[in-house]
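Got some structures for you, see below.
Values in this text are rule-based calculations from the coordinates and carry no lab data. Here the structure is a predicted model, which means the values were calculated and not measured. Cβ atoms are built from the backbone, for glycine too; each structure is taken alone.
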Structure 1
Amino acid sequence: MTAPERAVAGPPIPEPILTGRIVAIARGIAAERLPAVAAALRGGGVRAFEVTLDSPGALDGIAAVAAAEAAAGAAGLLVGAGPVLDAGAAAALEAGARFLVMPHTDPDLVAWAAERGVATFPGAMTPSEILAAWRAGAAAVKLFPAVTLGPSFVREVRGPLGAIPLVPTGGITVANAAEFLAAGAAAVGVGGWLTGSGDPRLVGERAAALVAAIADGGRG
């Protein structure tokens, strides 16, 4: 199936997200704790990490994680920022974010990032919003809130819009991640269930369980 034409030719999904199929999301974790959480995620097999900009010291946290993960070389996590709503995008990129996630679709912001070679994942909930996000230059579209729509929505919307990659986010856990992927999602965004404790030991255990779950049943 050929993807719909786009006004802006956006960059592809970054390889760690495309192959790892999980974006871990940290919200409300203090900046000084983020590198340890990131290391635990990496140890569990997760390859991409979004730090939310409403977390304490978020930009400092992004910078610290980006530096630590760069030191890990090819095994390091790809670090991103979200939810990006406005000009905070530039500051996030300067801090070290390599992809941007949004709860909504702002065509101007998506196009701004695409023109700079930065992958974006704007949020959408309807076919019209999904198509608008894609045409603006999104690398993939964040389907949000995923738990409200369910895997069946992913399966059905892929009929007419199957060439547009979707990343369901919101309410994803080890219990339903594989089902969303089997329905055709390109990847899933996993937040509170995975990182909410802020405890590196528990985060690492849950990361490993999630990676195993999608390996067993996540291929659509």
Structure 2
Amino acid sequence: MPVRIYIVEDEPLIVATIETALKKSGYVMVGDSDQAAEALREIKLFQPDLVLVDIRLEGEKSGIEVALELDKLKIPYFYLTSQTDPDTVEKVKNTHPLGYIVKPFTEAGLRSSVEVGWNNYGKSSPEYLVFTSEGMKHRLNQEQILYLKAFDNYCYVYTETGHYLVPKTLKHLSTQLNPERFCKIHRSYLVNTSRISSVGNTSVWLGETEIPLARGGKEELLDKLK
């Protein structure tokens, strides 16, 4: 599914700029609010993948208090800030953002900051695979993946419900996958070993799907299945 973002910011122009910039990179906006209490209610309701939160908000609660709640909910977030004073720096020490986006920012700078922080977050969470397909940003639970298939300098990611064409090589995507779960059984195929139903001499089956098995890949596969 596309990566879904919620924005907590009290300047409408900044909200519009963020939405325009990140939609161009395939992210989906699920909502925004300029009030901390309302934002937290909607975040719990919409369950976004990522939140951008202004450190200084009008109202009873600050962005830092929102961030503390996001830490409890285990929802990743970036701070939006123009505040660099020592008091603010001291307050944020007890929170765990993916990073800081300093205002004013350019569209390119915003996209770059979010892209780097989000990809690093995905790599630090081995149960997820983060990638772009057809202009949309996705974060896929690795358990959902059946197998990956190389296609020149691209790669197909197959799940039970469909597939994605990713503009990355099989080798590149394999670095994001849990090596205890995935095994390269052929020069063009990487399979989720937990989804294998049977193994033959030259093929493996994932339900009714048959995948070729190279001679050199069989020994490694059988070791993992043990």
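One of 1, 2 was used to compute mean count of other Cβ atoms within 10 Å over residues 17-24, and the answer was 16.9. Which one was it?
2
For which of the structures 1, 2 does the calculation of helix-only ellipticity at 222 nm (-39500 (n - 2.57) for each DSSP H run of 4 or more, over all residues; to 500) return -13000?
Of the structures listed, the value fits 1.
Consider the structures 1, 2: one of them gives 1.9 for distance in nm of label points 7 Å out along Cα→Cβ at positions 137 and 169 as calculated from the coordinates. Say which.
1
Out of 1, 2, choose the structure whose coordinates give mean count of other Cβ atoms within 10 Å over residues 57-64 equal to 16.9 when calculated.
Details: 1: 21.5; 2: 16.9.
Traced to structure 2.
Match the computed value 22.1 of mean count of other Cβ atoms within 10 Å over residues 41-48 to one of the structures 1, 2, and report its label.
1
Output the label of whichever structure in 1, 2 has the greatest value of percent of Cα pairs over 17 Å apart, for residues 113-160 alone.
Comparing 1, 2, the top value of percent of Cα pairs over 17 Å apart, for residues 113-160 alone belongs to 2.
Given that relative contact order in percent (Cα under 8 Å, 6 or more apart), derived from a single structure, equals 13, which label among 1, 2 identifies that structure?
The structure behind it is 2.
Could you tell me which structure in 1, 2 was used to calculate distance in nm of label points 7 Å out along Cα→Cβ at positions 33 and 193 as 2.1?
1
Computing mean count of other Cβ atoms within 10 Å over residues 105-112 for each of 1, 2, which one ends up highest?
Between 1, 2, the highest calculated value is found for 1.
Matching task: 2.5 is the computed value of distance in nm of label points 7 Å out along Cα→Cβ at positions 89 and 121. Pick the structure from 1, 2.
The value was obtained from structure 2.
For which of the structures 1, 2 does the calculation of distance in nm of label points 7 Å out along Cα→Cβ at positions 81 and 145 return 3.4?
2
Using volume of the Cα convex hull per residue in Å³ as the calculated read-out, with 133 as its value, let me know the right label among 1, 2.
The read-out comes from structure 2.
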